[in-house]
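Read through the structures below before going on.
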Structure 1
Amino acid sequence: MIHRTQKKIAIFLIFFIILTCTHSPSFAQLPGWVLTKDRDGNSYYIDSRGKIWTSGVPEYKYKAVSSLGLDYYLNHGIQLIKNHYIAEGINILHSILALPQTNHTIYEAQTIASKEIKLLKKREGPRFLTHIKKYPILLYKINHEVCIQNQIIPYTIKIDAKTSILNSIQRAKHNYEYHGILAGLLFGENHFGDDKFDALLCIDSEQFKSILTSVDELILHWNIVLGQDVLQRRLLLKEKRRLINEILHEGEPRFTGFEGFFVNQRNGHIVRIIFSPALRNEYKEKCLLIIKNMSV
């Protein structure tokens with residue numbers, strides 16, 4: 001009886017060790033494995049067969065997928081899905097698919113990512129959309145531009161600056177969807193510390209039950225929801241489906257910047273970029289271009 005008990009304990013310990021080694025993000029003790037850091041700052045291991053191993057758990061909440069770290073992002077996305085971090089894995093693979101196909105390496109990575117997504121769609125069925133809604137924002141980098149893309153309430157905005165997503169909020173009920181993000185933009189080197197930015201970007205997106213006939217309808221909706229504010233506005237551009245203002249807040253905190261209203265079918269977006277009035281001449285053209293080039 002004692003012999004059988006000891007045997008069971010030994011089997012359990014062996015199983016536990018195998019399980020721990022398989023799922024642990026620390027592979028340094030495994031023989032023949034090499035720790036690698038790619039050009040995008042990602043660390044991972046390569047085994048003796050050339051297979052890439054990442055931690056298998058979410059390592060960051062928001063980081064722009066880049067061709068500089070394509071091997072890492074592809075393998076990390078696949079391993080996240082295998083480890084049941086399905087929404088996070090899908091988000092990375094979809095970000096890879098959003099990259100422009102500028103070379104064969106990207107083409108090969110997108111082929112593999114597309115195959116994984118198709119298998120997952122077949123397996124998950126209606127739950128697949130639920131996973132996307134959990135992380136609707138794609139973040140990827142084209143050369144020096146960071147691209148933010150919303151998959152549920154569609155828009156794409158390109159930013160030629162270091163971009164940090166600070167917050168993301170979403171709500172849904174009946175035939176209404178809302179998603180908002182707050183991001184910090186850094187156009188030059190950060191001389192102030194990690195929590196300081198040159199400008200702040202805010203995007204509020206809504207999907208309504210009915211079609212928006214013009215940008216005026218969206219502006220009226222926001223005025224009803226938020227009430228009249230104290231911002232001073234100067235109209236820069238007005239079309240049926242978009243409007244852009246220069247804005248100024250003379251109270252405390254004092255800031256200036258730009259706002260844009262965009263509509264497309266049932267979708268409405270308001271975008272604001274604000275910064276210190278002292279930096280207006282330095283950043284006004286860059287920030288205005290970001291809003292002007294937003295596509296919905």
Structure 2
Amino acid sequence: MNYLFRNKIHLSLLSALGAAMWSLYFGIEVNAWCVLVVFLLTFSIYQYNRLTDDVEDAINNPDGLNCARQASFLIENVFFYALTVLALFISLFFGGVAFGATLFIALVGFLYNQKCFPDFLAKRLGGARRLKDMYVVKNLAPPVDWATAMVVLPLLFAGETPSLKAWICWGYIFICAFFIEVMWDIRDRKGDLVAGIKTIANTFSLWRTKVFLVVSSALSGMALFLVTFNGVLPQCTYFLLSNNLAVMFIASSYQDDRPEAARWISDMTIVLALLLFASFAAIAYFSRQVLG
């Protein structure tokens with residue numbers, strides 16, 4: 001179980017289930033192929049990340065890095081390249097738009113992990129060799145992938161055009177994933193500094209980062225409440241507000257001088273992810289009840 005969480009395999013499983021839950025929320029049939037594609041994409045990207053964060057993980061997670069290096073051939077050639085190609089192949093059968101969205105998710109994941117920017121581009125980007133090396137962009141790329149895979153991809157596989165309702169939900173999932181990314185950066189501050197990666201957590205003070213999380217979570221929660229209260233989204237969407245409360249609690253209660261502080265916030269982000277997907281399950285269940 002510890003291996004499942006520490007290597008973020010649970011996020012791949014939950015992302016696949018999330019795609020099914022959001023399908024129910026939007027009133028479309030759950031597409032098993034889409035669910036599989038979402039699992040393959042998230043699994044391949046997260047596993048590849050275990051290899052490419054070699055400098056920072058030598059400090060942040062040396063045991064995990066050693067395990068990844070021992071399985072480097074499997075991770076790179078099977079878990080990443082082969083599974084990505086399989087996901088793209090499946091998406092071909094659901095039209096050009098679905099294939100394009102799948103390719104976009106895979107490409108963002110690749111550019112986030114792989115240090116592949118040529119010299120002339122890296123110089124213009126302050127030495128950045130990948131999306132993860134770019135300030136703020138590193139916190140935006142994974143949420144884009146996560147939200148697109150779970151909210152937009154099921155609609156495209158069903159031949160539907162994303163509506164305003166869908167894009168609002170996309171924005172909310174993007175914000176929730178962004179909060180998780182910033183919390184991970186709090187945990188990884190030392191390794192990111194050594195690797196030369198600028199993050200919100202290591203350029204702001206800890207206090208300012210916590211205030212940023214609390215205030216932005218409160219504002220996004222208020223926005224979600226208003227669009228739900230005004231009938232833009234169904235009332236079951238109120239369940240999602242539990243995530244905003246969790247972010248505010250975790251951010252405000254984190255203490256850097258606490259023993260095992262890094263492990264504590266890592267475990268709290270796991271709890272937050274589980275709560276996030278529990279809220280997806282709630283809105284899917286009640287959406288189905290209404291439609292049924």
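Just so you know, all these numbers are worked out from the coordinates, no wet-lab data involved. As the structure is a computational prediction, the values presented were derived from the model and not from experiment. Cβ atoms are built from the backbone, for glycine too; each structure is taken alone.
Looking at mean count of other Cβ atoms within 10 Å over residues 67-74 over structures 1, 2, structure 1 comes out largest. Starting from the value 10: which structure in 1, 2 was relative contact order in percent (Cα under 8 Å, 6 or more apart) calculated from? Going label by label, the one that fits is 1.
Computing distance in nm of label points 7 Å out along Cα→Cβ at positions 59 and 155 for each of 1, 2, which one ends up highest?
Evaluating distance in nm of label points 7 Å out along Cα→Cβ at positions 59 and 155 on every structure, the highest lands on 2.
1, 2: which one has helix-only ellipticity at 222 nm (-39500 (n - 2.57) for each DSSP H run of 4 or more, over all residues; to 500), as calculated, at -11000? For helix-only ellipticity at 222 nm (-39500 (n - 2.57) for each DSSP H run of 4 or more, over all residues; to 500), the value -11000 is produced by structure 1.
Compare Rg/Rh (Cα atoms, Kirkwood Rh) across structures 1, 2 and report the one with the greatest value.
That would be structure 1.
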